[in-house]
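**Q** Listed below are the structures to be examined.
Coordinate-derived values only; no laboratory data. Note that the coordinates shown come from a computational prediction; the quantities given were computed from them, not determined experimentally. Cβ atoms are built from the backbone, for glycine too; each structure is taken alone.
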Structure 1
Amino acid sequence: MNARITFATARRVLTQLRHDPRTVAMLLVIPCLLIALLWWIYDGGTVWDQIGPALLAIFPFIIMFLVTSIATLRERTSGTLERLLSMPTGKLDFLLGYALAFGIVAIVQALLAGTLAVTLLDMDVTGPVWVLLTVAVLDALLGVALGLFVSAFAQTEFQVVQFMPALVIPQILLCGLLVPRAEMPDVLDVLSGVLPLSYAVDAMNEVQHVSEPSVWADGGIIVAFIIGLLALGTTTLRRRTS
């Protein structure tokens, strides 16, 4: 790993994003609009207070997964990745640069969506708001890491979208948003325990109900998944799409 190359890669990605207002809107505005829409649907009642924190975990995860996986795929199909890897840039430099760039975007995204939910939308949170925002950032980074990993197995953007029902939607169904994990059948409860989004929702629920939440175990598991996916990404990332 070369820190200079990693930061240069991150700077290049951020420059590209700055000149792509539609992607910036997708990353920063859409999560806020979706959260506001759910608040409007439930008229800010009890149901909103119950699912609001979990949505702050899920929406950034989904959006960062889509944008990162497609952006990485374009780097490969356009030949940019092949040119970069023919120079001193290594796979780890490339992946960490992308993770750093989108991580910065994730922080802004979490701050915007979390601030909107807690202030204007009156989300009822017992624990510290900064813990809520920290977990939201980790969830967005989880989406980035999963997107970087998945992009290696896709040859077209349509194939990237096909990973949604395979890897993302099952996590949403089993993470505890629709039914508490403890109330699921035993097999589904065990299955949810190996899915990273479940720990993100558990952490958000802890912040929602406990004044001094203990989310570090769940946060540590999310970080372990992020590191593991990035490590796997270095072994599966291909120079180009055949």
Structure 2
Amino acid sequence: MSETAVPRSGEGGATDHRLLGIPELTDVPRVAVVVDVMRAFTVAAWAFARGAERIVLAASVDEALALKAGRPGWLALKDGAPAEGFDAVNSPGHIGSADLTGRTVVQKTTAGTVGALAVAEADLVLCASFVVAGATAAALRSVTDRVTFVVTGEDGLADEDRACAEYIAERRRAGRDVDAEPYVRRARESRAARELATGVRGDHRAVHERDVDLCLEVDRFGFAMVARREGPLLVLRPSTASA
């Protein structure tokens, strides 16, 4: 797993933050944390843990397939049912058993990738979920600009994403561990968690029985995930650099 450094935006402690849904983004923030707990950025973290070198965030299904088609060895995944041309589904339970060593993964989802692309021109873009919450908070502690948390689910109303954003913000502010239980409980009781657990959300082939539990594992991984423009592409890479 290759790594990329988190850039600094100045020294000092945390300042303020805001939580916005994708439709509420009216400007380009300097620092953005794009939160998708269930499941885009839990899946991305698992992909890195399984050896992926980088993740290219695609704007559409057609773009994802075109990127893969022109680059031998690249893999593509999307949310929803398995589809021709795609190698994987947007499920941590399924991706967790894949061997992605050295591979580039193209990811297209309904909420997470859309949110990241919406703030792609920010000075610093982090993509986050509970599994990388601590590393994300650590990466933000030397940032003095206001942090915009992009709550991707349900036009900003998804409680699992809001809970994760608030948890990261509190860990950044406190500079230490914070009791995760109230935040995780909110996420477990969210609509997204209920729909995943009961099979309402998505084709059954795209959902693993452990997906909810895997999405709620706090600090499973010790890296943050930084998205940057690399030519025309928005590329996500892991980073263990903090303050």
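**Q** Could you tell me which structure in 1, 2 was used to calculate mean count of other Cβ atoms within 10 Å over residues 65-72 as 13.8?
**A** Working through the options, I get structure 2.
**Q** Then there is this: The value 21.9 for mean count of other Cβ atoms within 10 Å over residues 97-104 was derived from one model only; which of 1, 2 is it?
**A** Among 1, 2, the structure yielding 21.9 for mean count of other Cβ atoms within 10 Å over residues 97-104 is 1.
**Q** Computing distance in nm of label points 7 Å out along Cα→Cβ at positions 17 and 161 for each of 1, 2, which one ends up highest?
**A** Structure 1 gives the largest value of distance in nm of label points 7 Å out along Cα→Cβ at positions 17 and 161 among 1, 2.
**Q** When FRET efficiency 1/(1 + (r/R0)^6) of positions 145 and 233 (r between Cβ atoms, R0 = 25 Å, to 0.05) is computed for each of 1, 2, which one produces 0.50?
**A** Considering all the candidates, the number was obtained from 2.
**Q** While we're on this one: Out of 1, 2, which has the highest value for volume of the Cα convex hull per residue in Å³?
**A** Structure 1 comes out on top.
**Q** Here mean count of other Cβ atoms within 10 Å over residues 57-64 was calculated and came to 17.9; which of the structures 1, 2 was it taken from?
**A** That value comes from structure 2.
**Q** A further question follows. Here relative contact order in percent (Cα under 8 Å, 6 or more apart) was calculated and came to 29; which of the structures 1, 2 was it taken from?
**A** Here the read-out was taken from 1.
**Q** Continuing with this model, one more query. Looking at structures 1, 2, which one was helix-only ellipticity at 222 nm (-39500 (n - 2.57) for each DSSP H run of 4 or more, over all residues; to 500) calculated from, given that it came out as -8500?
**A** 2
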